1. Where does the value 2.0 come from, among P, Q, when distance in nm of label points 7 Å out along Cα→Cβ at positions 36 and 124 is the thing being computed?
2. With distance in nm of label points 7 Å out along Cα→Cβ at positions 60 and 132 derived from the coordinates and found to be 5.1, which of P, Q does the value describe?
3. If helix-only ellipticity at 222 nm (-39500 (n - 2.57) for each DSSP H run of 4 or more, over all residues; to 500) comes out at -7000 when worked out from the coordinates, which of P, Q was used?
4. Out of P, Q, choose the structure whose coordinates give Cα extents along the principal axes in Å equal to 62, 26, 19 when calculated.
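What follows is calculated from the coordinates using simple rules that are stated; it is not laboratory data. Note that the coordinates shown come from a computational prediction; the quantities given were computed from them, not determined experimentally. Cβ atoms are built from the backbone, for glycine too; each structure is taken alone.
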Structure P
Amino acid sequence: MNDKKQKIFSIWLKVIVIIMGITGAVFFAGTGLWSARDAEVSRTAAFIKDTYPLWIVVILLCYAELIAFWRVATRIGEDNSFCVENTKSMHAMAVIATGFSVCFAAMLILLSIMSKITFMRSLFLSALIVLSIIFSLICEILSRLIYHAWEFKHENDLTI
């Protein structure tokens, strides 16, 4: 990919990150306000309210993921896709995704302790745990793939 195409691709990736960040802010703010207001009448709102501190951690982890990916997008624009820094960023994303799994598992445990677990809540949280683990594995695989590409490029002094 030539420099101009990589910069354009980097810009598109950053636009996507910005859109995801704004969408997340609107979604999380709306959900938080709704759950605070309707927790008495809605089981879903009560579920969010019961696990609110953990949802705050999930929100912070979401933005940490976006920041890590922003760094990757920046390096792509600098024609440095296969570098150790991107390996570290992708590994950080894998660790953050593992944090999602821990939060969702904690929600499952907390709701069980509070005797507020239902089949649908446990199914929902279990699905989120599995999806988080899958995302973590994908990020870690990409991290290692980028590292091996960097090694290959470095050893052979080639441009990939």
Structure Q
Amino acid sequence: MGLFKIWKDHVTQFSNRYKEINNADGTITHEAVEGEVIQEGTPQNAKNFNDMEQRILAAGEVAGLAMLKVGAVESKVEGLAGEIIETTLTNSKEYPFNNSKKTLALKTPRGNLDYTVFVESSTEDAGGIGEIKITDKQLNGFKIEFTGAAKEVSVKCTVQGGYA
């Protein structure tokens, strides 16, 4: 059984032409006068109609699978767009010590820990930023810190991926 059935119209030389036949009981019978048959139509019978429900069900299943694929693609596109988190990290210790570690929450919890955090950082303090470290990744957030001697660092984090 294929998903689609091609139905054909019955096409004749004369459409809607009938001959009247007078019956003995006083009634009239109309008999089709088709002329030449140009295209034989698909018969409207049990054989052609009985599998219609299966075809409709199959079409619904195909549509359902297509919607699952669309949902998966939407999640991937959403993951590529990313979530942006901006914050300021502060350090109150003297170099070489640093207490800038901060927990950042994700607005959209992830389905797995396979997400990437891209960081843009800047500071106006002397001593520099050093290295930016992302640690303790969780489904709903992560920790971020810098290793330099600066007292204050502005960061812009773009989180991509992590959708199941």
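1. Only structure P yields this read-out.
2. That value comes from structure Q.
3. It traces back to Q.
4. Clearly, the read-out refers to P.
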